[in-house]
Structure I
Amino acid sequence: MYDPEQLKPHFRAINTGGKRRGFRLERVFWTALEDVTRADGVSVADYISRLHVGKTGDSGLSSLVRASVMRRLLAQYDSLRARIGRFNSKTIIAACPVPAFIISVDKKILFQNSAFLMYLQTRFTGLDTVAALSNLKLTLESPLIDLIEQMKADSNRPRYTGFTIGHGERLLRGRLSLTLAPDMDDPPAAIAFVSGPT
């Protein structure tokens, strides 16, 4: 949810080019402008002065500030999407030497690596194809939605939970190490690594 306070206009007077100018921008733009100028190592006044010097056309300086900040944020977003596209969750799982899979918030296995398939096949008979996985029943000791919310709040720390996989009359128990799937957030999903038996 967005913070309604961020949409309220806020007035600031800034010295640019030897003149004191007033700007009325929504708080979200002031916050973004401060992030951009901090990353560039310049003051807000210097950043706005540079925009003023390069200004063409009839647009007001406040509009130019908004457009400039938005252009920078979109460039950062495109860069982030490109990086995530190269290192997506499926690529991470496929390259992982330990049994691992991607699990959706509704506990569906969306993707698994060959090590996970081999892990299951050595413990259960009759799992000769990926289609046979649909007969498995996966249960987690902790609700996945709670684990995902905890990881969203603190993404630097993985979460752990026990699991049970049922196939016919047989049960397999173990432990999972979980982290958020970086490219899956609607709905959210987690990368799960089998970290050992319970």
Structure II
Amino acid sequence: MSRTRLSLAVIVGSVREERFGPVVAQWITEQAAHHGAFEVDVIDLAQADLPLELPAAPPALDPNPPRPEGMTDLTRRLDAADAFVIVTPDYNRSFPASLKAAIDWHFTQWDAKTVGFVGYSGASGGLLAIEALRQVFNELNAHTVRNYVSFPRYFLLFDEHGSLREPDEPATAAQTMLDQLHWWASALATARAIPTAA
């Protein structure tokens, strides 16, 4: 069965020093390449200007508020994506402030698109962050897929070269999640192309 290649943005949510996020992002990027249905763009939030202070709310919600110049590239790449994979740890039972800032600075970029998650942390494997993010993206009219990938005690699962010691089960989970992302991204891309009634 042929599959239309769609744009998948893999977002590295952590910006803290000595973060592990880029290692996990590289792994899921390799999984997406093996899957074959996506053109992948890795977006590292550490490279974006993401002030936590948002502009004053306009009388009506403006889908494109004035943004810092250093956010222009991030906004363009989010616009271009058909689907997202959020790579997130959990900090204090939730997700990083950098990730919330990136989400809150944007509106239409998430609308009617699909989102998957790869979590990692010392104990929960990022599940607490993933559950919190589902609520946030639901508010923005994005569809989060059911399946996800989780790495509890990630520092034991990956070797010193950033490779999984036992790769088969996570790879299977990733392929299932990517299948779901592609199905929903295809359906939603078709739906977004239908003009809405004035």
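Laboratory data are not the source of any read-out in this text; all were calculated from the coordinates shown. It should be emphasised that the depicted structure is a prediction, and the values quoted were computed from it without experimental measurement. Cβ atoms are built from the backbone, for glycine too; each structure is taken alone.
If log10 I(q)/I(0) by the Debye sum over Cα atoms at q = 0.09, 0.16, 0.17, 0.19 Å⁻¹ is computed to be -0.54, -0.99, -1.07, -1.26, which of I, II is the source? Of the options listed, only I reproduces it. When Rg/Rh (Cα atoms, Kirkwood Rh), for residues 46-149 alone is calculated for each of the structures I, II, the largest result comes from I. By the measure distance in nm of label points 7 Å out along Cα→Cβ at positions 78 and 118, tell me the structure among I, II with the highest figure. Largest calculated value belongs to I.
Among candidates I, II, the computation of distance in nm of label points 7 Å out along Cα→Cβ at positions 22 and 174 that gave 6.6 used structure I.
Suppose you compute mean count of other Cβ atoms within 10 Å over residues 14-21 for every structure in I, II: which one lands on 15.1? The value was obtained from structure II.
Taking relative contact order in percent (Cα under 8 Å, 6 or more apart) from the coordinates of each of I, II, which one would give 22? This figure was derived from II.
Out of I, II, which one gives 1.7 for distance in nm of label points 7 Å out along Cα→Cβ at positions 94 and 142 as computed from the coordinates? Only one of I, II returns 1.7 for distance in nm of label points 7 Å out along Cα→Cβ at positions 94 and 142, namely II.
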